[in-house]
Structure P
Amino acid sequence: MTLRESTCLDLEAGEVRVAVQTSGISPGTESRCFAGKQPGAPAEGFIPGYQCVGQVSESRSALYREGDLLFCSGTGRSVLPRMWGGHTSEAVVHESKAFRLPEHAPLQTAALAKLAAIARHGLRMAAVRPGERVAVTGLGPVGFFSAAILLMRGAHPVGFDVSARRCALFEALGGRAVLVDPAAPLNDQIAAALAPDVVIDATGVPSLLNALIQSGPELPWGETLRPGLRLVVQGSYPADVVFDYDTAFTREVTLMFPRDNTPNDVRDVLAWMCDGRLRLPEGAVAAVQPEAAQTVYETLREDSCLARVFEW
């Protein structure tokens with residue numbers, strides 16, 4: 001990965017030019033792009049990333065003026081290919097694709113708002129009810145935000161991760177976390193902690209899906225209708241996923257595959273971030289310079305840090 005200069009494009013009606021200050025890395029999706037496993041990804045020479053914050057430096061918008069602080073998913077136009085154009089020092093954004101932030105917004109957290117919105121969308125699909133037990137497997141950004149939103153809304157999620165650091169970060173928010181033993185069956189470790197009604201999977205590890213399905217109860221035959229496990233597949237998978245049909249069938253498992261997020265999900269999480277309801281514990285986010293991108297991406301999978309952002 002290298003830094004490249006790009007031509008400065010003239011603004012069209014309704015657009016703003018944003019001087020990007022911070023852009024957040026999405027580990028699963030961006031790794032898949034660089035591995036050539038993302039549909040539509042160019043072989044090389046594209047701008048990755050889909051979440052950034054910065055100030056308007058020029059405006060042809062009736063909604064935003066110079067100096068406004070905005071969140072956006074990246075530059076909407078560029079002479080370089082985009083996947084999706086978030087990691088850039090300058091973004092050209094249509095006003096309909098931008099979200100205003102207050103001056104006091106926590107920039108490093110807000111730069112991860114797309115991942116938080118994806119987590120929010122999955123939780124809305126799962127329709128978690130008060131009192132339900134939720135296991136969140138994988139405390140990377142999407143899993144962590146899923147668990148944090150559940151905690152914020154008065155639920156009692158249990159997080160599972162192989163990283164002691166990430167478990168400690170979730171416990172710093174007041175949550176409960178279980179350090180996973182990779183040598184032991186994950187379904188047994190989940191069962192030892194809770195009998196889940198819902199599992200939010202944010203691991204991106206296809207081989208774990210069968211274990212997660214097995215964490216649901218085997219339902220008795222009879223007249224009593226008892227709901228089966230709801231499994232929300234939030235992980236970013238580099239290939240096809242395969243699971244045992246009979247295991248899912250006997251447990252009447254409902255599989256959910258949230259697709260991205262809606263604009264309202266983004267508005268919700270940004271509001272929660274800016275008023276302090278949705279926060280990240282100290283030390284959860286590491287800021288790096290864009291010049292270090294090669295090293296950052298090479299070590300993403302082994303990184304115990306919750307999230308990384310580029311400071312431009």
Structure Q
Amino acid sequence: MKIELGLSGLRCSPLVFGTLPLGPLQANLSVSAGARLIRFALEHGVSLIDTAELYGTYGHIREALEGFGGEFYLATKTHASTAALAREHVEKALRELGVERLDIVHVHGARLQDPFREREEVFEVLHRMKAEGKISLVGLSSHYVSVIRDAALRPEVQVLHPLVNRVGRGILDGTAEQMAEAIALAASRGKGIYAMKALAGGNLIGSARQSLRWVRDLPGVHALALGMLSEEEVCANLELLNGGSGSDALWEKLEQGQRRLQIMEPFCKGCGACAKVCTEGAMVVRQGLARVVSGRCVLCGYCAAACPEFIIRVV
């Protein structure tokens with residue numbers, strides 16, 4: 001099954017392979033192990049692979065694509081705040097992925113309240129690189145309802161990657177229903193929409209089928225990006241997003257899984273870098289050590305990226 005990603009001209013599977021969990025911020029799979037899983041997904045119909053400069057998964061993807069003759073699309077993200085660094089990020093992605101053109105490059109704006117002002121020069125350089133033939137589509141990822149609403153009216157963005165889940169976990173300025181309305185508006189203006197955090201970073205694993213269907217059925221959502229660590233997850237998610245129900249026994253097994261944030265406390269220096277980047281207020285420093293505030297963490301892994309000691313991981 002293939003869907004039109006809005007008016008972008010890109011047709012992809014309704015399941016997008018989110019590679020964040022494969023890399024050093026989370027499960028830290030070897031390149032070969034991650035590549036095998038991505039290749040399995042490609043061979044079973046997944047066609048869009050989502051990554052980012054921060055994820056550390058370009059090697060996994062490149063190895064997965066070696067010798068693959070089927071259709072695939074690559075989306076990455078740059079968190080750069082300057083045009084020069086954004087160009088570096090795109091050139092690095094092209095080089096390390098071994099491709100001449102990236103299908104989508106997003107401004108990685110998850111925590112930016114006004115990315116069109118705060119990253120104006122980044123958008124400009126991405127469009128210059130689009131004119132150079134190095135990028136096909138310019139996109140934007142965001143956790144803000146207001147940003148998705150604004151982006152609906154912006155011709156410089158063709159694809160949006162919004163955070164949405166049925167409980168609204170991780171949305172920074174509104175409810176799940178408000179984000180759903182913003183997504184529908186953006187889609188009505190021709191934007192391609194593939195959603196993130198449908199399982200709230202793993203917090204909704206216990207109700208995965210209900211939660212995935214809720215996002216899948218939102219007006220304007222064309223596809224869902226899901227992080228996956230097993231062939232069973234790939235098969236179950238593909239069937240569900242293609243309209244099937246799947247094996248109850250398999251889903252019951254998957255829904256029993258749990259993820260958590262692990263901090264290697266003996267090595268923590270209490271610098272607070274993790275707390276500064278956490279928009280959920282889920283990271284604090286108490287008694288000289290980083291701590292997780294129960295019930296707030298969405299398991300995004302941004303704290304792991306910020307930690308100078310590399311001692312935080314989603315597992």
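Please treat every number below as a calculation from the coordinates, not as lab data. For clarity, every value in this text was computed on a predicted model and none was experimentally measured. Cβ atoms are built from the backbone, for glycine too; each structure is taken alone.
Thinking only about mean count of other Cβ atoms within 10 Å over residues 41-48, which of P, Q has the largest value? List each step's numbers first, then the result.
Working: P: 14.5; Q: 19.5.
By mean count of other Cβ atoms within 10 Å over residues 41-48, the leading structure of P, Q is Q.
As an exercise: helix-only ellipticity at 222 nm (-39500 (n - 2.57) for each DSSP H run of 4 or more, over all residues; to 500), calculated from one structure in P, Q, equals -7500. Which structure is it?
It was calculated from structure P.
I have 1.5 for distance in nm of label points 7 Å out along Cα→Cβ at positions 17 and 161, calculated from one of the structures P, Q. Which structure is it?
Corresponding structure: Q.
Among the shown structures P, Q, from which was the value 122 of volume of the Cα convex hull per residue in Å³ calculated? Numbers along the way, then the final one.
Numbers: P: 134; Q: 122.
It traces back to Q.
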